[in-house]
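Taken together, the values in this text are just the output of simple stated rules run on the coordinates, not laboratory data. These figures come from a predicted structure and were not determined experimentally. Cβ atoms are built from the backbone, for glycine too; each structure is taken alone.
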Structure P
Amino acid sequence: MERTIIVTGASSGVGFEIASQLLKQGDTVILLARRIETMTKLVEDYPAKGYVYTCDVSNSDAVKITITSILEKFPRIDGVIHCAGFGLFELAEKTPIKSVEGMLLTNVSGGIHINQLLLPRFKAQQAGHIMMVASVAGKLATPKTSAYAASKFAVIGYANALRMEVAADNIFVTTINPGPITTPFFDIADKEGTYLKDVARFSLQPEVVASKMIKLIGKRKRELTLPFTMALGARLHSLFPRTVEWVAKPFFLKK
């Protein structure tokens with residue numbers, strides 16, 4: 001069945017791949033991001049299927065205007081996939097407070113605001129799927145990711161509470177917790193440009209992550225953490241934090 005899905009952060013990385021794959025399989029996709037060039041080019045091949053909106057999710061006024069416009073245009077929204085976000089690998093004491101605030105607004109508050117505006121529609125439909133990209137960093141924090149990890153821990157905590165609140169309305173809430181993905185994310189996050197090389201054997205490809213996420217739309221899936229090795233590491237850390245931090249310290253310090 002054809003669905004109408006909102007994708008934030010759709011101008012690059014996983015968000016772009018999700019939008020592309022959804023369009024290819026015949027879904028209607030509403031693409032949101034600050035930069036519209038790549039999104040506009042993508043939807044040219046999918047008339048009446050792809051709709052582009054410029055929106056900075058860290059700006060509450062922009063979010064309200066954009067989502068209100070979308071709700072007026074589309075009678076049904078089947079889901080929203082939150083891919084907008086950024087990180088910065090820096091020591092806690094040296095992370096600029098503006099960057100901290102930016103991460104919290106983009107990675108956390110923006111998605112919460114969008115959900116608040118969409119939830120009345122989802123409840124009226126008695127259906128909807130909220131999928132939020134968190135991170136392995138939201139399960140297992142490591143050095144030089146304090147602010148970024150804080151934002152992703154917040155996403156997971158928020159989603160866990162929301163999931164229970166809306167379950168009776170047949171609304172699904174899923175968190176996606178990926179490890180490093182080969183995307184432009186690291187152009188900002190890793191100024192030294194060495195992290196992806198150091199963790200190449202664990203790196204994920206955006207098209208693979210996007211495909212796995214799309215398969216979960218409409219399914220009551222709590223969370224997906226990948227790759228398996230990092231999912232296992234996060235699980236072990238929750239049980240034996242001191243041991244894991246001691247054993248994995250050389251790996252954690254690769255940033």
Structure Q
Amino acid sequence: MSLLSLHDKAVLAARFERDPALHQLELGDLDDLLWPHTTWYTLGDDGPVALLYGVGDPPTLLGLGRPEEAADWRALTHALLPVLPRRILAHLSADSLQVLSTAYAVKRHGTLRRMALTDPARADRHPLGPWRPQPLGRAELPELTELFAASYPGNWFDDRMIDTGQYVGARDDDGSLVAVAGVHVYSPAHRVAAIGNVTTRPAARGRGAAAACVAVLCRQLARTVDHIGLNVRADNTIAVRLYERLGFTSVLEFEEATLTAH
């Protein structure tokens with residue numbers, strides 16, 4: 001089969017909506033803000049779809065599938081080899097990564113876990129303690145940038161993300177911003193959101209500030225979306241347990257790696 005590039009949002013949405021817990025990011029990337037930076041590839045009318053997201057250096061290749069789709073993903077990944085950039089950040093299942101290793105040097109960054117909010121009542125009931133997270137906007141960008149530099153220098157934050165209105169932050173007694181939770185994608189049109197850029201200032205960790213931010217954000221997102229998810233390092237047991245307490249369950253594990261062509 002020949003490699004095809006898809007350009008119809010409705011066709012793409014129909015495929016991803018069959019499994020929204022797995023394809024939160026792809027559905028969010030169909031929104032007008034992100035759509036111009038996306039290229040979509042498939043091998044047929046009903047097979048898996050890979051996304052090449054052009055923002056960032058290197059661009060990101062996203063291809064997640066259920067175990068029963070492994071053979072189809074291997075075929076699609078092999079067909080992608082002639083059209084991929086010489087350097088990419090990959091979020092892929094292990095089988096797909098193995099195919100790319102025939103043409104690329106692979107620098108693995110670890111295993112990530114996709115999680116989905118399946119019991120929102122837990123987030124609703126989560127105690128906020130002394131924290132009262134409040135919305136963050138462009139006026140707070142300098143504080144947010146400083147917080148990321150201090151506690152999450154390898155973040156995926158883009159200034160445009162704050163314009164979604166889906167960022168909340170917690171402040172300490174002195175008024176300083178100590179924790180934040182936001183989104184990577186937010187699409188009321190497709191009823192999905194992917195939480196991201198969650199962090200706490202090192203001196204404030206262990207006091208529940210980030211958990212309070214995520215709980216408040218989940219409550220806020222639930223007003224406009226039906227599917228909420230996130231990615232977390234599989235070996236970050238503290239974060240995984242926190243998200244489980246907030247009502248998230250595991251969907252799938254996948255590999256993150258930087259690939260450089262031989």
Structure R
Amino acid sequence: MNQEATEQTIKVGVIGAGGRMGRMLIEAVQNNPKTILNAAIERQGSSLVGADAGEVAAIGRLEVKIVDELEAVINDIDVLIDFSLPDATEKNMQVCAEHNVAMVIGTTGFNEAQEQVLAKASEKIAIVYAGNYSTGVNLSLKLLGMAAKAFGNEADVEVIEAHHKHKIDAPSGTAYMMAEAVAEARGQNLKDVAIYGREGQTGARESGTIGIHAVRGGEIVGDHTVMFIADGEVVEITHRARERMTFAAGAVRAATWVTEQGAGQYDMQDVLGLND
């Protein structure tokens with residue numbers, strides 16, 4: 001059965017409730033004493049619409065039926081967790097902004113227009129937007145900034161990420177975050193220095209560039225390594241995720257934090273206090 005809600009309990013909605021990440025998020029919401037699942041949303045036409053979200057997540061009946069319209073449950077939640085696709089998240093941001101509902105977004109692959117929708121929505125509501133909700137990854141980002149400042153352009157930098165064969169986007173949002181952390185620490189614009197895979201490259205490597213490479217296969221949850229390759233030494237900063245619940249629990253932690261914030265766009269480092 002669903003845990004009993006109190007006035008202090010944060011009411012959470014989950015987008016993509018029947019997907020792999022959605023089921024993890026539902027479980028993580030119910031595992032957190034500060035949160036309760038109050039809405040579960042799937043795409044229109046899904047065979048899971050009408051099913052009990054807890055039973056779909058294999059954690060027992062919660063008496064929360066999966067619906068196919070966010071608008072139908074938007075007034076029942078304090079925060080929406082959205083790990084879906086860019087087009088769907090774009091619409092969800094607009095709905096949440098209209099109804100003053102905070103968001104935790106893990107969707108990656110936004111285009112420039114969708115980034116603008118995000119910026120506009122964050123003027124009205126509090127949004128945590130991160131490519132990765134793992135505590136370890138966000139600590140790694142801090143270490144990457146330190147290493148990048150120490151080496152400067154004296155070290156060549158390579159970002160290598162590996163994920164399961166079902167992942168849609170490449171490179172991963174986390175790979176971009178790591179490359180951005182390095183570029184920012186070196187005073188660069190990532191768009192100006194990123195090199196992807198080097199297909200057809202001729203000639204020597206240009207100083208200051210950042211190589212980014214994606215590997216897809218099997219059921220790899222998420223591996224990321226950043227190499228700082230200097231003359232005579234190599235420093236590697238690696239994070240390996242071994243279960244998806246790490247990301248789900250981090251997203252729910254962000255949901256408990258974002259409901260106490262004013263309108264604005266935040267990231268997981270804000271949630272963890274690493275930007276203080």
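Worth pointing out:
- Source structure (of P, Q, R) for distance in nm of label points 7 Å out along Cα→Cβ at positions 40 and 64, computed value 2.8: P
- Origin of the derived value 33, 19, 17 (semi-axes √(5λ) of the Cα gyration tensor in Å; candidates P, Q, R): Q
- Origin of the value -13500, where helix-only ellipticity at 222 nm (-39500 (n - 2.57) for each DSSP H run of 4 or more, over all residues; to 500) was derived from one of P, Q, R: P
- Mean count of other Cβ atoms within 10 Å over residues 136-143 from the coordinates reads 21.5; which among P, Q, R: P
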